[in-house]
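These are the structures, in structure tokens.
The numbers here are math on the coordinates, done by the rules we state, and not lab data. Being a predicted model, the structure only gives us computed values, none of them experimental. Cβ atoms are built from the backbone, for glycine too; each structure is taken alone.
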Structure P
Amino acid sequence: MRIGKIFRETRETQIDLKIDLDGSGRISVKSGIGFFNHMLNLFAAHGQFDLILDCKGDLDVDGHHSVEDIGIALGAAIKNALGDKRGINRYGTFFVPMDESLALVSLDISNRSFLVFDAGELAPTVGNFDTELAEEFLRAFAFNAGITLHAKILYGKNTHHKLEAIFKALGHALRIAVDFDAKNTGIPSTKGIL
């Protein structure tokens, strides 16, 4: 089984996280930020991953440390779960329509960390979530997972819909990338290593 576990403790956050890339739909997310819990639940459900997360963060300051550190932990856990990446598809791309919004997420599990994020104009907050933290989460996630990640809203107006579409598309695109390629059981790179 491809399982990644991370316990990360700093002066700002304490995170206990487990992800099973071949899970059965067990999801329990406690970030302390309601809208972010919703986004991570959608990511895991649409990716068909088991995700168990408990974060205790300095939310009296704001949500920044919790959101970014969860991205760090989730990325590191996925990298651990993938091991040498033998036999995976490596690439994943998915479009998700969410009412008036359309999101594209495309990624490469390349061990070359990069983020391109273009969501257009966002409302400053959704619930108690600072929307500029979506990019911070995705950057921390991509850089710690070793993923080249492009997330773009092609069009849309409602900030909730835009972010929801991105997190759903991320789950689907990652599922495609981590699934096994029936024609290739080796490392999916001409270099022989990822």
Structure Q
Amino acid sequence: MEIKAFNRWSSEGIKVEDEGLQRYICIEPKIVPKTGAKYAGNRFHKSNTFIVERLMNKVMVPGHRSKKHWRSSGHCTGKANNAYEVTEKALAIVEQRTKENPVKVLVKAIENAAPREEIIAIEYGGARYPKAVECAPQRRIDIVLRFMVQGAYAKSFNTKKHLADALADEIIFAYKLSQSSNAIQKKLDTERQADSSR
């Protein structure tokens, strides 16, 4: 018997084309993608976690800006059931609009929007200089998921648009390499800055 994500979508035939990310994107489907941090003590535990569950975890805690939870802290933090429903609804919208398997669309969107380089600051003689460095594969996935979710929250905050619709838009735009996607915009900005500080 084949296991399907949310008991709806198969992962059969989905391949990660980016060789750098192949070992870090887990496409092994789960009917209920919620392990409850079962792997949390293990090194690289996130690599064994179904990619849809990693997206759900980001929906619960969408990230920080200036060391503060950004815009959403009171509404979503720790609400696993809300995150579950939002993610399932977003994937259903993606399927409806693209007529493709939404897990495949999500994986391709992550590959498209994952930044290859980023910038660190080096202090030399009292002055700080930007320096371009390669981005680790695990971090590439973390960053792209965070930017997708932050973009979705930004588009649905104080508007009539539901978070699931905004998240579906974000995934589809990243899949199509459109600059309407927050994740694609951030990737291009980061890589442009890294290129200029070489």
Structure R
Amino acid sequence: MTGIILVRHAMPEVVPGVLSTMWELGEAALEDCVLLAHALPQELAATVFTSHQPKVKQTAGVLALRRGLEVREDERLREAGQGPGWIDDYRAAAASYLRSGSVGETADWEPRERVVERFAAGVEAAIAANSRSAGDVVIVNHGLAMSLWLASRAGIDLVPFWQGLTFPDAWRLDLETGAVRHLWMGGRAAE
């Protein structure tokens, strides 16, 4: 194993009045996952790691089914904790959070440092669990947490990176060199 493949989940069906942590994938998103599964490198570690949310577990499930892999949940790979309630301009709030750690007076989001720390522990657990497997370790997760962790490891430009993520999206971090390569973006292989 020389790399980590970070996959942002496919596009969930947005259901007003239902918490985003409960959203699931629709038929088109499931088809995107099938295409992504076949676009990933040939050699992958035996176990795909994922957070507990339905949209993420479903993304991981399709990848695992198509590639003959196991799926294991790890709570540490969840999205950055956010305050309750609907945010009208979520993208602006999330960009503010990534820039400064602050969303506004009423928002209660998980400190960025805590997100990076717990996500790193989840990544280390995934690496350890796959230590006897050849191939890259696949971690299916969320945009904010993934971006924060990757920025701590590879020095990406955090806000533009997050703003450019698609549903689904896949990036590979080479653990030996620190190089980051885009593998997949919203329905097609990255160029």
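For structures P, Q, R, which has the highest computed value of relative contact order in percent (Cα under 8 Å, 6 or more apart)? Largest one: structure R.
Name the one structure among P, Q, R that FRET efficiency 1/(1 + (r/R0)^6) of positions 2 and 154 (r between Cβ atoms, R0 = 30 Å, to 0.05) of 0.40 was derived from. It must be structure P, since only it matches.
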